[in-house]
1. Quick check on the output: 44, 38, 21 is Cα extents along the principal axes in Å, derived from one of I, II, III. Which one produced it?
2. I have 24 for relative contact order in percent (Cα under 8 Å, 6 or more apart), calculated from one of the structures I, II, III. Which structure is it?
3. Figure out for me which of the structures I, II, III the number -18000 belongs to, where helix-only ellipticity at 222 nm (-39500 (n - 2.57) for each DSSP H run of 4 or more, over all residues; to 500) was derived from the coordinates.
Structure I
Amino acid sequence: MDITERLANFPEAVTNALSDNFIFLVDANKIQHYPARDWTKEEVLASLTERLGSEYTLKEWQNTVLAINKTRDLLAIIPKYQYINQLK
């Protein structure tokens, strides 16, 4: 299942659980979350690079920002940010 299909079939329970205090990491087999409470923009970006590698793109989706690494079929949902320009 590619990223677009994964987002289209996202479990409602996970969508309801999205919180500014966490970053959600999604791969083909599982959804994980890790704490990001009170993180600065720089800390969020460093964490994305650590987990996704440097080859990710940002996209807006349902009032949140996604970081997508298509090569790894991996994405991060960052509910703290609604617009890409907030992370630039």
Structure II
Amino acid sequence: MSFEVIFSDKQKEELSLQVYSVVSDAIEKARSDAGMDKMFFNKKETCAYLGIANNTFDKYFRDLKPHDVNGFSIYSKKEIDEFVLSK
């Protein structure tokens, strides 16, 4: 059994705006959850950003030096990106 739904032009536009809004919100939340809008990461966040394990980071990224901020080691997102692109 099948059926057909018919929308007016106004309803199509409203539905399109709703879908766009839901998708945009989901993308923004995913970017935020992944730290995409952050400028600096700790080591765990750096590994998550790169999509690699801690051991892989230690092996291949030993030349990427962290910044020391009040005793905390942080990595610059810009420097991470530059490092990856240089390899």
Structure III
Amino acid sequence: MKARLREKILVFISLFVVVLWLSPNWLNFSFSIGSYSYNWTIFVLFILLPLIGLGYLVLAFFKRKWWLFFFGLACIFAFPITMAVGSFLLGP
């Protein structure tokens, strides 16, 4: 029972990451942390998703689940994947 609950929590966290990845298309705002100013798109694609991806890689190593490994790589390379899909859909 506990294993099933953990799997469901992992799936919901993964769905949250997918929504987080799509959020720069829906939200566009800037915020400041100290003297630095960040755009939401830059924060998600360059800071937040790569950190989450590293966490997924570590989790994949310990849980021995390969889909977590590939999901972690997709999070780490979120910006190049987003640019490639955008270029494919919008054309050259």
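1. So the calculation was done on III.
2. For relative contact order in percent (Cα under 8 Å, 6 or more apart), the value 24 is produced by structure II.
3. Computing helix-only ellipticity at 222 nm (-39500 (n - 2.57) for each DSSP H run of 4 or more, over all residues; to 500) on every structure in I, II, III gives -18000 only for II.
Here, each number is a calculation from the coordinates, and none is a lab measurement. Nothing here was measured: the structure is a model prediction, and the numbers come from that model.
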